[in-house]
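Down below are the structures I want you to see.
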Structure 1
Amino acid sequence: MQNELLSEAILDQIADAVIYADRSGDIARWNRASVAMFGFSSEEALGQRLDLIIPEHLRAPHWRGFDAAMSTAVMKLQGRPTLTQALHKSGRKLYVEMTFALVKGDDDNVLGAVAMARDVTERIERERSAARTT
């Protein structure tokens, strides 16, 4: 199997959502787990702004951080998992644990950013429910 085909197979079969956005914040990669997690098909997501899955109240801070990372080539949360909220196509709010990384070209210029996301909604709701009963 060629390296490119292998890379595509891995991205499409990994259990976590993998989302790549170019420097302008447009979605350019959306794997099968992203479809399952967020409810948008690849055709619906590709070319759309990341706002597609970012709740309204988180958009301003997201774009401040995203724009800063694109211009400075430094990402504050690089590689560190962070818990945040996301939107499903149905409008339902999800809790997701995400890791982020900058994607750089051969010349070290920033091409965009990649995020890996895992739906942890059930765990968070269970923890909150347990906290309310204690």
Structure 2
Amino acid sequence: KPSVLAIEDDQPLCWLIERILSEDFDVTIKREGISAMEWLLEGNIPSIILCDFVLPKIDGLEFLENLTKSGAFNKVPVIMFSSVLDENFPKKCIDAGASAFLEKPFDPPALIKTINEVLEKNKISAR
């Protein structure tokens, strides 16, 4: 199964993401960017990363920028998501290296569809 690292600080949304994805993916949830980066540095390389923009300590865009500068992780596709209603924000995320952007709240089929589309582009897919 492809693996997903989800970085989200909202506990109910963490639960929802795990429920939606656990049938088709191995899901790891981290509540903020620094613990996610530590997890990656331990040698874990997921198939894809889902990252919220609003996070404690470092925001999702800063996490994404650090990831794209890293030689080891810059090939891991990232889907950014946020409820921030700035019309320029999705473009900012894509320009910073995100593969896709989803607005929160997202519906489960849209999340799975977007993950599979991004993984397909990277030649990894669930089912």
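Bear in mind these aren't lab numbers, they're just calculated from the coordinates by the rules spelled out. Keep in mind it's a predicted model, so treat the numbers as computed, not measured. Cβ atoms are built from the backbone, for glycine too; each structure is taken alone.
Here are a few things to note about the model shown:
- Comparison of 1, 2 by mean projected area of the Cα convex hull in nm² - largest value held by: 1
- Source structure (of 1, 2) for mean count of other Cβ atoms within 10 Å over residues 59-66, computed value 19.5: 2
- For distance in nm of label points 7 Å out along Cα→Cβ at positions 3 and 35 computed as 2.7, the structure of 1, 2 it came from: 1
- Comparison across structures 1, 2 (criterion: distance in nm of label points 7 Å out along Cα→Cβ at positions 27 and 43) gives the highest value for 2.
- For distance in nm of label points 7 Å out along Cα→Cβ at positions 19 and 107 computed as 2.9, the structure of 1, 2 it came from: 1
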